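Student: Below, each structure is written out as structure tokens.
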Structure 1
Amino acid sequence: MHPHQNIVGVHLLFENDGQVLLGKRLNTSYAQGVYHVPAGHLEPGEPVTAGAAREAYEELGVVIDDEFDLELVHVVHQHDGDDGRDRLQLFFRVLAHSGVITTQEPDRCAGWEWHSLHALPEPLVGYTRTALDAIRVGRPFTAMGWDTTLTASKPSGGRP
């Protein structure tokens, strides 16, 4: 049996006075025309915080110290019924960065905008909305898309 593998997404939560930075996705195979936080997937062999810092630079043109400027605030463990693949979506609060936020990939993002955490725009990627709502109330974990009737009867981690 092969070990279970997840696709790992890194998501950046830039906050300013009760607002969060969101961009509208363009020319993508997933969530075309939908708002999302700056994000991307890990590359092979890449630590999660280094991946988050890389995405900040690639998408926004800002530099983040991956050792000190990121705080893990939420994890979404997601089973995607569309393709049957499991995903870990890691949401990091950006504590500090240097540089000015700019749209570095205008072919993939219509631009970055600040939106109130209490009045998020539509349409917004579903798991992103779920994560932002959970972050707002201090909940660190969400499971999405799992058939709990199947997983509830299975032993977990060898505990009785």
Structure 2
Amino acid sequence: MIAWLCLGSNQLKPRTQVQKAVRILAADPKIHILEKSSLVRTEAYGKEDQPDFRNQVVKIETKYSPLDLLQKALTVEMEMGRARKERWGPRVIDIDILMQGDEVMQTMSLTLPHPDFHNRRFVLELLCEIDPQLRHPVLDKTMAELLSELGDPED
């Protein structure tokens, strides 16, 4: 199954942390990295009095179910030193499952597609870089269409 992950960091050399997380994921025999977007600097989302993030979207092929992929992501975060203290606070690494195939689900621990990612310009720009025709399974629009709907960031 194909999945799209967003990785972000704003602590301890963020670019290095994102690259390390991608290497850890790629070392898992149930995950194959298909494509990576650029690794970009992004203003903090949510709690604004923190350093900017480095973010990257990764397209993977995985044998993990959505809940098992979430568990893998949480394990990588923990091994890399993420402490889940503040919901919108600084983090060594944050791995979000944006979408996994055309799965639509909501559990206590996972919502697919990731809620509200379609309103985050930086995520849509990175998704459009690697997969602009990817369709959001709930909104039934491509990533390019969703990005276009956000309008010009200068407006």
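All of the numbers you see were taken from the coordinates with simple rules; none came from a lab. Quick caveat: nothing in here was measured; it's all calculated off a predicted structure. Cβ atoms are built from the backbone, for glycine too; each structure is taken alone.
Student: Ranked on mean projected area of the Cα convex hull in nm², which label among 1, 2 comes first with the largest value? Working shown, then result.
Tutor: Working: 1: 11.2; 2: 8.8.
Checked 1, 2; max of mean projected area of the Cα convex hull in nm² sits with 1.
Student: Determine which structure produced the value 0.8 for distance in nm of label points 7 Å out along Cα→Cβ at positions 18 and 122, calculated from the coordinates; the candidates are 1, 2.
Tutor: On the way: 1: 2.2; 2: 0.8.
It traces back to 2.
Student: Name the one structure among 1, 2 that helix-only ellipticity at 222 nm (-39500 (n - 2.57) for each DSSP H run of 4 or more, over all residues; to 500) of -9000 was derived from. Spell out each step's value before the answer.
Tutor: On the way: 1: -5000; 2: -9000.
Label of the originating structure: 2.
Student: Which of 1, 2 yields 3.0 for distance in nm of label points 7 Å out along Cα→Cβ at positions 26 and 130, as computed?
Tutor: Numbers: 1: 3.0; 2: 1.1.
Traced to structure 1.
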